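Any read-out appearing in this document is the output of simple, stated calculations on the displayed coordinates, not a laboratory observation. Note that this is a predicted model, so its numbers are computed, not measured.
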Structure P
Amino acid sequence: MFNVAAFLSYIFLTAYTPGPNNIMAMTNASNDGFKKSFRFCLGVLAGFFVVVLASAIFSAALYDIIPTIEPFMRFIGAAYILWLAWMILRDKPKNSKDNKVRLEPNCFFTGMVMQFVNVKVILYGITTFSTLVLPYFTGMFQVSLFIVILTVVGFSGTCCWAMFGSIFSKLFAEHKRGLNIVMALLLGYCAVSILI
C-alpha cells in the first residue's frame, strides 16, 4: 500500500535540506537579491524536470525489463536514505566565514546544467520512483503526476532557500544539531517504511 506520509516526508526533506541547488540559490540571493537569483531557480526547475523525467523512465524500464529487481531496488533506496540520515546526523557546524563564497554565474543555464551533475537530484529521482512510486503506480498519467509533484516540490525548496537567503543559513547555524536530528529521524522513518 502506498505510504503517503513516507512519500511526502522524503520528498520535502530532500527538497528542503541543504544541497547544491539550495546552497547556491541561497548564496546567489544573499549576494544579488531574490529577483536576480530567480533566473537561476528557473534553470534549476528546467534541469530538475529533465532529470526527474529521465529517472522515472529509467526506473520504469528496469521494472519492465527485470521485475525481480524491485525488492533489490527497495533495499538500495532504503540504504541510500539511511546513509543520507547518517550524513545529516553526523554533520557538524562549519565556520560561517567558509560559507561566504561568491558563486558565479547567477543564471538560468548554470541552474539547468548543474542538475545533470547533481548526484542528490539524480538519486532523489531514481530512489523516489524505484522505491516509493513505481511499486504502486505504473500508469502514464499517474507517473506523470508524480514527475510534476517532484519537480514542483524541488523548485519550491530552491525558491524557499533563495527567498530567505542568509536568514535561512543563520537559522540552521543557530539550531543545526536539533534540526539535523529531526531530519535524520524522519529520513530513517522513510527508509524503514520502504522495507516494511
Structure Q
Amino acid sequence: MIAQLTGKLAAKQATTMIVDVNGVGYEVSVPLATASEFSEIGGEVTLKIYTHVREDALQLYGFKTARDKSVFLMLISVSGIGTKSAIVMLSTMSASEIINAIRQNNLARLISIPGIGRKTAERLVIELRDKVNQISSEGVDDSNDIDVKSSSDSVYDDTLEALLTFGYGKPVAERALKTATQDGGEQNVEALLRRCLRLLSK
C-alpha cells in the first residue's frame, strides 16, 4: 500500500492533484485546503496517503498532515460516510473543527456540511466521540492545520469548482459566490467556500 508520496505537482483541480513521482503521475483526491496549500505547478509536494482498494479501482487520498489523515480514516469508519463524503467534510471544515463539533455534540455545524443529514450527524457524534478524544490526546500534528492562502487569480475558479464538485448547479453556485465575494470577508478559497455553503444552507 502507498502510505506517502513525494514528487512534483503536475496539475490540480479543486479536490484533485496529479503528483509526478519520477515520471509517473499519481492522481490523488485531496481536501480543498490541501489543494489550495500547494499552488505552484512544478513545486515539490509531500502527501500522507490512504490507499482505497475496490474491486474495480484503486483510489489514492492525500493529506498535508497525519492529523487530517487520521480524521479522514475516523470519518469513513462510520456507516453512511464514504470516502467522497469524508473529503467534502474536510473541505468544508478543518480537522480541528470536525473534532470540536463531534466532541461538543454540535449537530447544527455538522448538518451544515453538504450531504450530511441529521441522522448521519447523530451517528457521527455517537460513534466518534471517544475516538476524537483519543486523536486530541495524541496531539497528532495539532499545530499543522492549514492556513489557506490562495492566489487571488484562482480563488474564484477554485471555489466555484469546489461547489460544483459538491453537487451544486453552476447558476446556483455562481450566485452564492457573487454574494460571498461582496461581503468584505476573507478572500481565500476556504473562507469563500464556507460563506457560500452558509448561504446555500439557508
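Can you spot which of P, Q the value 1.27 was calculated from, given it is Rg/Rh (Cα atoms, Kirkwood Rh), for residues 32-79 alone? Structure P accounts for this read-out. Once relative contact order in percent (Cα under 8 Å, 6 or more apart) is computed for every structure in P, Q, the highest value turns out to be that of P. Among candidates P, Q, the computation of volume of the Cα convex hull per residue in Å³ that gave 128 used structure Q.
If percent of Cα pairs over 15 Å apart, for residues 16-111 alone comes out at 62 when worked out from the coordinates, which of P, Q was used? Spell out each step's value before the answer.
Working: P: 72; Q: 62.
Checking each candidate, the match is Q.
Among the shown structures P, Q, from which was the value -15000 of helix-only ellipticity at 222 nm (-39500 (n - 2.57) for each DSSP H run of 4 or more, over all residues; to 500) calculated? Intermediate values should be presented prior to the final figure.
On the way: P: -27000; Q: -15000.
The value was obtained from structure Q.
When you work out Kirkwood radius over Cα pairs in Å, for residues 64-175 alone for each of the structures P, Q, which one comes out largest?
On the way: P: 16.9; Q: 14.9.
Largest calculated value belongs to P.
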